[in-house]
Structure 1
Amino acid sequence: MPELPEVQTVLDTLHAQMGHARIRDVQVRWARIIHGDPQTFASLVCGRRIEDYARIGKYLCFDLGDVWWIAHLRMEGKFYLQQPSAPVDARHVHVIFQLEDGRELRYHDTRKFGRMYAYPKQGSLRECPCFARVGKDALDETLSADELYAHLHARRITLKQALLDQRIIAGIGNIYADEICFAAGLHPLTKAYRLRRKDAGTRIIADDQARRILNGAIRAGGTTIRSYTSSLGVDGRFQLQLKVHAKKGEPCPVCGSEIIKVQAGGRGTYYCAKCQKRR
């Protein structure tokens with residue numbers, strides 16, 4: 001699944017390639033991609049120009065003036081910007097946005113898990129209903145060490161599961177949760193409520209480990225591994241900088257101990273037992 005850096009890379013690339021394009025028409029080929037009525041969605045976005053681009057967690061957000069158009073790629077979603085003459089993958093292209101300049105923005109999703117929303121503006125972007133159960137963005141400067149500690153201390157799940165919980169902090173997925181835990185020297189299977197204030201706050205937030213890793217991944221264009229590859233001509237390079245994720249059996253870059261892989265909440269989890277002591 002694309003995580004915060006990959007979603008930001010997609011957003012930045014769309015911004016560069018589409019700019020302030022106007023949406024002339026929309027073809028919804030798989031209705032379940034759309035939250036709510038597809039015809040209402042189409043009527044809200046058609047004829048409107050993209051005025052600005054934003055992101056919250058793993059959500060792509062497009063400011064259409066008096067409408068917010070929001071997309072979540074989920075597991076396999078991708079956008080392709082193509083000419084109408086390009087062949088359409090009828091099996092996997094589920095929404096086509098026809099732009100005023102003649103190009104088409106095609107939404108491709110092999111598993112059909114992605115979702116799109118359109119809301120008439122009635123307040124801030126954060127007030128849109130799809131964000132009702134979404135926590136602060138991992139790069140939100142207002143996310144404080146004390147706030148994160150309070151969230152984690154109330155949970156009886158592992159630290160890895162807590163970092164993946166989008167209600168606590170939005171945008172972190174499996175790859176970056178492993179890398180953040182390693183950088184902070186925290187064992188991913190430690191119960192969140194057992195973390196000390198300086199563990200939860202100082203190491204992850206105050207020392208900027210999470211933001212440092214996520215911003216570094218954004219600068220590298222994200223992590224292009226497994227199913228996630230760029231569909232817009234940008235290949236991620238952060239996989240070359242990964243310290244523990246997908247490194248089972250390799251030496252720890254700090255101490256040389258073997259990287260271990262276990263399951264945490266059904267997710268493959270990588271760590272160094274020597275550098276990351278369990279509490």
Structure 2
Amino acid sequence: MRTLQAIKVGSDLLKKQKIPSHILDAELLLSKTLNKSREEILINLDKTIHFEKLSIYKKYLTRRSRNEPMAYILGEKEFWSKKFEVNRDTLIPRPETELLIEHLYKIYINKKLSILDIGTGSGCIILSLLSSLKKSKGTGVDISKKAILMAKKNANRHNLNNRVNFLHKSFDNIFHQKFDLIVSNPPYIQSKDIKNLSDDIKKFEPRMALDGGNDGLDLIKKVIYKSRKILKINGTLALEIGNEQIKKVSKILIDNNFRVKNLITDYKNNIRCVIANHI
């Protein structure tokens with residue numbers, strides 16, 4: 001089978017399963033199969049693909065047809081202009097989180113900070129911050145041992161091992177250090193709403209990274225309570241939150257000696273992140 005035909009067969013299969021990006025996905029999956037760039041395969045559409053490669057390609061298409069996210073099949077996701085290794089032990093980085101990185105970068109450019117990332121997952125937040133804030137150092141914590149292993153791989157991939165430390169522990173167990181900046185994208189979806197998420201999220205992404213308890217605020221509260229103890233005076237807490245949570249989160253922050261400084265809206269104009277200072 002030639003490349004053009006393989007793309008068409010793959011695209012048609014994914015289209016039948018109502019995958020919106022069926023053409024692009026077929027091209028990217030074939031690119032992974034052949035270990036070549038998408039651009040390279042598109043300028044060699046007449047090239048014959050060997051049977052064993054087609055067999056691998058078919059397996060990738062089957063996974064995608066079942067709504068498995070492309071990031072898990074490809075094994076990586078681009079974030080902040082860098083590629084991060086991901087798997088089903090880590091949440092897939094979202095474009096909205098880049099808005100938080102951009103905001104913090106503008107505030108702290110050229111500053112020397114000690115940064116803590118709570119629930120680091122793939123490490124994409126702390127590593128993106130450190131790649132831009134060249135004078136800073138950071139720590140990432142996660143209760144998932146497999147997530148920490150992935151974060152360490154990404155630190156090595158981006159040559160940041162000497163400026164970051166990843167710890168397999170609960171953030172409750174951090175006592176002996178004070179931070180200038182704490183960032184977190186905690187689980188914030190209400191437990192009852194998990195079932196309403198799209199299949200690619202609820203069937204494949206780790207539930208512990210999604211489920212925020214009955215009101216969606218369980219982990220947000222814990223992060224705020226802990227942060228007031230380990231942030232320096234005037235230190236900053238940057239939290240990603242869910243839709244319509246800002247009033248409740250703001251009250252929790254104020255009740256715990258924080259002053260809300262900035263709100264960041266996502267691409268749908270929902271308040272997605274809150275920046276607060278410890279006073």
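Observations, loosely collected:
- Comparison of 1, 2 by relative contact order in percent (Cα under 8 Å, 6 or more apart) - largest value held by: 1
- With distance in nm of label points 7 Å out along Cα→Cβ at positions 91 and 219 derived as 4.1, matching label from 1, 2: 1
- When volume of the Cα convex hull per residue in Å³, for residues 99-194 alone is computed for each of 1, 2, the largest belongs to: 1
- Read-out distance in nm of label points 7 Å out along Cα→Cβ at positions 83 and 147, computed value 2.4, structure in 1, 2: 2
- Which of 1, 2 yields -6500 [helix-only ellipticity at 222 nm (-39500 (n - 2.57) for each DSSP H run of 4 or more, over all residues; to 500), calculated]: 1
- With respect to Rg/Rh (Cα atoms, Kirkwood Rh), the largest value across structures 1, 2 is given by 2.
Bear in mind these aren't lab numbers, they're just calculated from the coordinates by the rules spelled out. Please read all numbers here as calculations on a predicted model, not as lab measurements. Cβ atoms are built from the backbone, for glycine too; each structure is taken alone.
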